[in-house]
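Below: a set of structures, written as structure tokens.
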Structure I
Amino acid sequence: MDLGAGPGRAVVSVLEVPPGSLYGKENLPYGVYRRPPGGEPRIGVRVHEAVLDLALALDDASFAVPTLNPFLAASPQRWAEVRVALQSLFGGPVDDRALVPLCEVELLLPFAVGDYVDFYCSEQHARAVGQMFRPGQPPLMPNWHHLPVGYHGRSGTVVVSGTEVVRPMGQRRGADDDHPDFGPTQRLDIECEVGFVVGPGSVLGSRIGTEEFNEHVFGLVLVNDWSARDIQSWEYVPLGPHLGKSFATTIGPWVVPMAALEAARVPTPTQGDKLPYLAMDEPWGLDLELEVAWNGQQVSRPPYRAIHWSPAQMLAHLTVNGAATRTGDLFASGTVSGDEPGTQGAFIELTRNGEQPIRVNGEDRSFLEDGDEVAITGSAVCAGGGRLGLGECRGRIAPARP
């Protein structure tokens, strides 16, 4: 509502959102935006279909910067103070200049990624892929129920939603071939995941306990860890994923603070005995409803609540050997998959390694073709019983480059 303007006074509006909005005062995800052409990157939070500029709304120049990293590096107390200040603005006047329509902005990579670690925490996914990659052998390796298995990814190829994904080139060897050949992947896949963003880091040689999670992790983002299955299946023995994963990982533009997700915490699936550094009095996961759309058609609804290892256990394992963390580190859950048909978070599972194609807009499809677009979205329950949005993680496949 326009409250008018006079000499020395800006036009102001009442900050409010319609009932049922996924981006109201209980959410407040952080991102970095700019107004093209030529606008400077600045920090904002999403409020319904607009971006609220924090530097203007809070009269705080520390938010007139191109990355969230300085704010992430601050203390949990600072995060809480800013959250309270933002929530207090609802129902009151704000300077019109601080509210920018979402359709008028470009959303940028919200933080500078330090290190990137991708885990493998869905038992359903691990079993399905194990059966495909190691037929006739146990689908889970002996270590799977004892530690969160993971690999170290390539932070320099983490890109923001909307960035084009170029089909990677690499070595591939068919099951009946004596030697590998080289060319563009023919089995380009997705992995629907949830990532966690580190705020204050830890010192080399120290460890982060499961009970210290809230002191180090600011929030979460949606993740698509694109995967070239033919390149991956040839290279992954004995050291694991490398070129089949490192060409691109897409994250959503909004970092949802963990403080917004307290109501979404649920117990993890039954875990059994754990070594002391992974033990938790009440291991918790998150009840997140994820959705995968392929060329605009919903094809899967992966349930994050089924993830075996908690985010706190992932972080504890990541640092148990004394590995340091730093602001902007990203660690992800691995593919999120469920037991029921239509809940798999990767097309290799959804189509049974291409043997059972699915119908996408009237065509039988197994793996990604040039021009295809995949969008991952999600939501969670929030305080008061409503729901909050997790943003969107979108990417379109471009042809391989010679």
Structure II
Amino acid sequence: MRRPLEGIRVLDLTIWQQGTYASAVLADLGADVIKIEEPVSGDPGRHSTWRTSVGLNSYFEALNRGKRSLVIDLKRPAGRDVFLRLAAAADVFISNFRLPAIERLGLTYDAVSAANPRIVYVQASGYGTLGEGAGEFCMDILAQARGGFCSMNGAPDGPPLPAQVPIADQVGAMNACIGALTGLVARAATGRGMKVDTSLLGSQLAMQSFNITDYLLTGRVRQRRERAGATPFWRLYRGGDDKWFVIGMLFDRSWTDFVATIERPDLLADERFATFRQRVVEHAPALIEILDGVFASAPARDWVARLNACGMFAQPAQDYAEVAADPQVLANGYIHEVERPGHDPVRMVGIGLSIDDAPVTVRSLAPQHGEHTEAVLLEAGYAWDEIAALRDQGVVGPMRPPDESPAPSASQQ
């Protein structure tokens, strides 16, 4: 399968997660992503605690697969010159550095676009480019809180809770990826690049578009619901095996078949549940209490099968081990094997896209710090003696003790 972004080069000045996942998606789609790292320790994500028994850092691998690593000291004028030379032949620049840091490095849109007017410049910021808070520090949990997401999580009588997955980073990354693709399409039409900004805060609002728009139109602040369920038929339930499942049915459908399936035909004669409105609004708590007792009588997956058979949509609430073994996940190639020379392949999550019925797979594991420095500079027209001089000056290449040889790539560890 030819990947759609083959031939596109991305300069990736990102760390941690929001920006790094955006460029990982671009790499999966075929772009040549050059991850630019500082000389001492590189992306701090390299040093996270998510180590695995197979010797890989799952956090860094998930966010930096398929990229090449180039080490430049951008704080040096000569390092900035190297970057701008690379930018002149690049298609996309993406960064999630704070705006004051970008300004200090002299890598604003005006500076980079002066070197290459065709470049698509994507700034994945914390709080946007305008306003007094534009330069403030931001990470996932801060955006979840400020953007209102925490306010909708947790029990109604409990505190607001952040999601246990980095939802702000991941959604922000998707928006940054959309921004890059938008810029490339526009450039094809106009011949010029553009500046695109997305932010963790803005992405959190976009993700909750309906909820927040509902407040804007009505003045009502939406409240949390027990078990996140709005009605007896849009709700989590516990099966008799202590596993959970969810019913997701918004329509007035299958009531007669439903009561037969749960072996409670007496509910048809119960005046409290005679109409759809009575079942989902007026007497919903009473029906939920009945269903809690009914569903405790059999395992969760038994109920899922029986409910789906009668037209009442249901699915198990799976943990990650169950997700990784889900036949539907495997059939669609959402998890696939990535080659690791000298070792068994490793399983990784892809981006969930297929092109011409073929899943878009992860091309390679994440690079070692500075692994591709010489190769990228040679491609940019530098001669070996120029590269050696830049390395001797500390402008390019990782800083290592004199007796330490370069570490093997992640794919060779």
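No lab work stands behind these numbers, since they all come straight from the coordinates. Quick caveat, the model's predicted, so the values are computed rather than measured. Cβ atoms are built from the backbone, for glycine too; each structure is taken alone.
A few remarks follow.
- With respect to FRET efficiency 1/(1 + (r/R0)^6) of positions 346 and 370 (r between Cβ atoms, R0 = 25 Å, to 0.05), the largest value across structures I, II is given by I.
- Look at volume of the Cα convex hull per residue in Å³ for each of I, II: the largest one is in II.
- With mean count of other Cβ atoms within 10 Å over residues 66-73 derived as 24.1, matching label from I, II: II
- Parent structure of the calculated result -10000, given that helix-only ellipticity at 222 nm (-39500 (n - 2.57) for each DSSP H run of 4 or more, over all residues; to 500) is the read-out and I, II the choices: II
- Cα extents along the principal axes in Å, for residues 210-321 alone derived as 41, 37, 26 - corresponding label from I, II: I
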